[in-house]
1. Of the structures labelled P, Q, R, which one yields 12.2 when Kirkwood radius over Cα pairs in Å, for residues 186-257 alone is computed from its coordinates?
2. Taking mean projected area of the Cα convex hull in nm² for each of P, Q, R, which is largest?
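What follows draws every value from the coordinates through simple rules; no lab data is involved. Note that the structure is a prediction, hence the values are computed from the model and not measured.
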Structure P
Amino acid sequence: MSVLSRPEFHSEEAAYAHLEKIVWVDGPVCVHCGGVGRITKVKANPAKRIREGLWRCGDCKKQFTVKVGTVFEHMRLPLHKAMQAVYLMTSSKKGISAHQLHRILEVTYKSAWFLAHRIREAMRSDDLTPFGGAGGVVEVDETFIGHLKGAEKRRAFHHKMKVLALVDRDSGKARTMVIDDVNAKTLLPIVLDNVAREARIMTDEHSGYRHLKDHFAGHGTTSHGRGEYVNLEDRTIHSNTVEGYFSIFKRGMKGVFQHCGEQHLHRYLAEFEFRYNHRVALGYNDPDRSCMALHGIVGKRLTYARPDLNA
């Protein structure tokens, strides 16, 4: 018996029941009028083209399923296959490619690719609470990956996509974002928006961080160029935690996905950030992580757009 033998991964009825239990904690709610009192289940009947998971509201007389108003709305795939994809993506530390999903789920590559992006959208966090609010330590670092479309390949990082990450040591959580540049003019406003003023900031010697000491309780730096990764006088001064986050991210992006367009990078960041913020060290196991991702489907939509072949 394996984890993927559970009923919600093989039966549409069980899949809808599982998702309804997560999304409708206090019972079904009409997505059209918000009614809760006069909602009845419509019995599935393939002969009459009555689909599984259908409900009818007695107030507005409209029908709906639990997928309406979520990233799964208008999804043409069976829900139990989407459940399998959610579990596979949330339990794979470095991710799982759309090609692998298309082989495992026995769906087309295009369907698997779009489903993976729907799930990444569900993983996206809307929490903007500043890190380090209790005077804790926040590590900040940037990295470079891939190749900007149309950019001439040059030395260093100018032709690469730029990513900024912040890690709160107290909560153990990370926050990542795509940035246009790594100069002080770009970095300072982002750090000010995401870190509380009473926090201590830890960075490397990059010149883009030179003004942080004027805005926060403390700013510790290490010189990676000189081979310094921990300050020997004060061992709390280092950025090794955020470097560790980037190591997982890059192993996944290079070893699993291999290529990512700039227009999709923010969703891959959301995926790695979600798994990092719901890892075992913070008390989450694979089923917990899958459940948290399903909580995130509500109120989000993602529609398929064909790539511009002339771009």
Structure Q
Amino acid sequence: MSYLALKLTHYGPPESSLKLVECEDETPGLEEAVIHVDAVGMHIADSLTARGMEKLKEAPCIPGFEGVGTVKKLGSEAKELKEGDKVLLPMGTGAMTQQIKLPASLLTKVPEPYAPDEQLALITVNGFTAYFLLRDYLKLNEGDWIIQNAANSNVGRYLIALAKEEGVKTLNIVRRESLFPELIALGATEVILDTDHENEKILENIRSKNIKLGIDAVAGPATEQLAKSIADGGLIINYGTVTKEMCHISFWSLFRKKITLRGMSTLNGFETRTKKRVKDIHQNLAVMANQSLLQTKIAATYGIEDYLKAYDHIDRTGTERDGKVVLLPNN
């Protein structure tokens, strides 16, 4: 018997750098598990990695940063799991394959009842990012506010849900009014349009909330708008650049308002926690997905043979994509 895996043979456009390869069925070692991969979350980082623009994985390799699967075979010493268990793959493990063999100790068991595979496949990368943004940079108490742009992103949606669980209020900036009901349903406290964010009366109302933490995924002039919104001495954490620009923040915001701007790496959050703590967080994220508290929009799903269509889809921007792309290797 054999299975298919997607292989990044070298850096370049996906149509030339990626190919499907046939592999022999895996046999687990004593403490290993063989997993049938049910779903893989895809990100723009997958496209950038294939092209060598961000060398998050060295070629040749199996791409895919996150996924969910079902245990099919276990080594005799792999006592933590049983066949049939649903498990989350560790981040960066190479998930774009129909089958994968890993040490059982690295897998996070998903409690029942299970959320759809498409939802579980997306909670690792963006779920940890949202968790670390909320926990690692500023002490937040129940009733405190945070403000974020790109609130309709997957991280933004997760941040809304996680903040609500902590009793933290969120002011969320989006580009389309049609998104307001969706984000309110997820637990957003307030939602505003990015065009209204420049209105001085609205800024005065925002400043009255004494917000100490701003979350920036847009960069460019949007960083300065957050700086104008938060309290003196406040902190802005940047974790992305939707505009593909550098963060623009004025001298006056830095000097007069004493604003601090920091960048974040999800990997730093792992470095400050034990492996057990990371697995506990991972499992808690899965429970929230199972309870429909962590939910994201799915733009499309693709089988492994349609990987080029999937890569083309993640290269689209904004409303043209309008949700996450998921690969279903065994469909």
Structure R
Amino acid sequence: MVYGVTVYGTAHAQLQGGADWDSPSREYRGAGSSGAAGSSLPAAARSATIENLNKILSTSQLSPVDRSLYLSIRAFVFSRMGREADSQKDVAEMARVNPKGWPIMLSLVMPGLAGGGDRGAALRALGYGLQKKPNDTWLLMGQGQVQMQIADYARALGTLDTAVASAQTTAERRNSSYFRGHANLALGNYDQAASDFDASIAGQTTLKGRIWGALWRYAAQVRGRHNAQAALARELGNENLYEWPGPIARFLLGRLPPGELEVAAESDDAAKKTNGKCMAAYFIGMDNIRRGDKQRAREQLQLAQARCPTVSEYNWAASNELKRL
């Protein structure tokens, strides 16, 4: 059964404040975890059956948001079964019951469901959404994430270029820039990636709103041979960096030994909820790249690759760094 399903974190840019949501999407906030945990849904959602979903959708008490959630899951399951006409109908019904929020819901749900192994079904469902709303930024972001899951970074970059160009709200610009930053980082376009991560936090005034983009900009600047540590210090140096993921920034700024970062990643409640060990391994690896210690970097990035699921930005980044070492 899939009663009580919650949309878990697509990416920290969306769910942890790295990029603001616009008004139609605020209902979705707060249920997520970091991108280190990856775009994911509960196992019950991934294994939902048509019978169970039909029962849930037959009730009249569902809110428009919940109904669009279950419709999106059923659209995916129908596509996996080869029932494409039924999948298209569910996407169309999502648009009817949740006219403002359905693209965001589809963008949140499909990358997580794709992580179960059927990326094709997720891409088809997102494609049905794009047939209804061509060049929608949120739908393109979902598509780009799934393309990065299968390491098709060149195609993802094209998809996300269109997403950025189509963005009309601050939330859309920040989120699409964030994901395009990952496509550029994967392809070795380091200066472009750093600019994208900058754009993902443009105008943000809180630490929560700025820290994720600042950390990823650090990674891009390390690989682009810029003074990443100085840029991070200018961005975050005066902030209180004791709450997770603050210890990552403290470590990168030379204020926390790597062993203490690993302890924080394993013991901090927020870190445990967001697969902090995955993040810590990745950024320890990037710090070693900055220092020129390739062997230590390789060990940490292999650890990150093992700890971070394939739906996670950290897995993509670690996998691509290992190819370059």
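1. Working: P: 13.5; Q: 12.6; R: 12.2.
Derived from R, not from the others.
2. Values: P: 20.5; Q: 16.7; R: 15.1.
Comparing P, Q, R by mean projected area of the Cα convex hull in nm², the maximum is at P.
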